[in-house]
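Read the figures in this text as sums done on the coordinates, not as results from a lab. A quick note: this is a predicted structure, and the numbers were derived from the prediction, not measured. Cβ atoms are built from the backbone, for glycine too; each structure is taken alone.
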Structure I
């Protein structure tokens, strides 16, 4: 009885769709108008989607090997508390208050397939966030790490869209690049450089070098 009931239900549904199809077919003008309206709506939605993609993609910069992409400096405010100044390669200066002993910088990266890479397409990066870290394990566990967002997508996050739907076998895929933990010190100055597909922080002054040696 169960499957007979299902068969009857499918039969009724099929009959309803058949009647709707016949009615639409007999009124071709309305059907054509509906199809044209649907296609026009889809085109408008795709235009908006691509426009939002363009706005977001323009915030990415090609990753060029050994190219400096930012400088990071620190001024001590209090014990384990620093004002961090980040200046990117476009000259934009951002300031953050970071707590802890060390800092980390994260970037979102869009990577193209080998075929597109061979045609000159370079991976693109966007500095995404930075965070502080404590040396002591008990502090790391008991205190919330300082985090700050550097870039926020206005309408559509292309990186998140690619990350959720694409794999490394796709035309483009998403990954992250991170500057490993570096010590903070009063007056320390670092330069963030592209190193292949990674990011590296190089100390530029004595304060940064002395902190790195003690790290």
Structure II
């Protein structure tokens, strides 16, 4: 097994403390406490925080970092608008399916399957690959605005999506839902693809509202 670098260990540890709620959305990241907690020097922790900023998890103001903030209402609104836009993207992707997109979809599902059923699931890595699948579908719709919008939304929802995939049940459900969407697209069944995608988005929003958001926004309860 490949040995993880110190910045990668720090990166994963910061993700973990965010997802369990020790660090809340919008809260400053205490760099000194992290170095003590991880028994590391400041250099790998700083490298990890810089990488998290590039990935949209942290924001930097001056020399300080904080967890990227997104409100509960904003999460609900973004998931809601994705239902219609991604439903149409799935419809168009099936209608306009090219060999290149078909190959990319098949390849992406293999990556997702491997991560979903691995012994030690990495929710963040899985959420990234799930997002990449949706980006392939958006690219297959031949609408550059779909791709641009989805890229922005995926960045905003990174922590929420990773926290959702902490659930074993939801991971398996998402794999089955993605399988159904891709199968419909590969069959060039536009209606089936759109219905499957819209139901997928409904299921995610329901699970997120019932499970993920109460954990991320306990003060709202």
Check: For which of I, II does relative contact order in percent (Cα under 8 Å, 6 or more apart), calculated from the coordinates, equal 25?
Finding: II
Item checked: Among I, II, which structure scores highest (criterion: Kirkwood radius over Cα pairs in Å, for residues 55-126 alone) -> II
Notebook entry, point to check: Given structures I, II, which gives the highest value for FRET efficiency 1/(1 + (r/R0)^6) of positions 63 and 111 (r between Cβ atoms, R0 = 41 Å, to 0.05)?
Noted result: I
Checklist line | Structure responsible for 3.5, with distance in nm of label points 7 Å out along Cα→Cβ at positions 151 and 191 calculated and labels I, II on offer | finding: II
Note to self: As an exercise: helix-only ellipticity at 222 nm (-39500 (n - 2.57) for each DSSP H run of 4 or more, over all residues; to 500), calculated from one structure in I, II, equals -23000. Which structure is it?
What the structure shows: II
Notebook entry, point to check: For which of I, II does mean count of other Cβ atoms within 10 Å over residues 95-102, calculated from the coordinates, equal 18.0?
Noted result: I
Notebook entry, point to check: Which structure, out of I, II, was mean count of other Cβ atoms within 10 Å over residues 31-38 calculated from, if the result is 13.6?
Noted result: II
Checklist line | Structure (I, II) behind the derived value 27.0, 85 of Rg and Dmax of the Cα atoms in Å | finding: I
Check: Among the shown structures I, II, from which was the value 1.92 of Cα Rg over 2.2 N^0.38 Å, for residues 15-142 alone calculated?
Finding: I
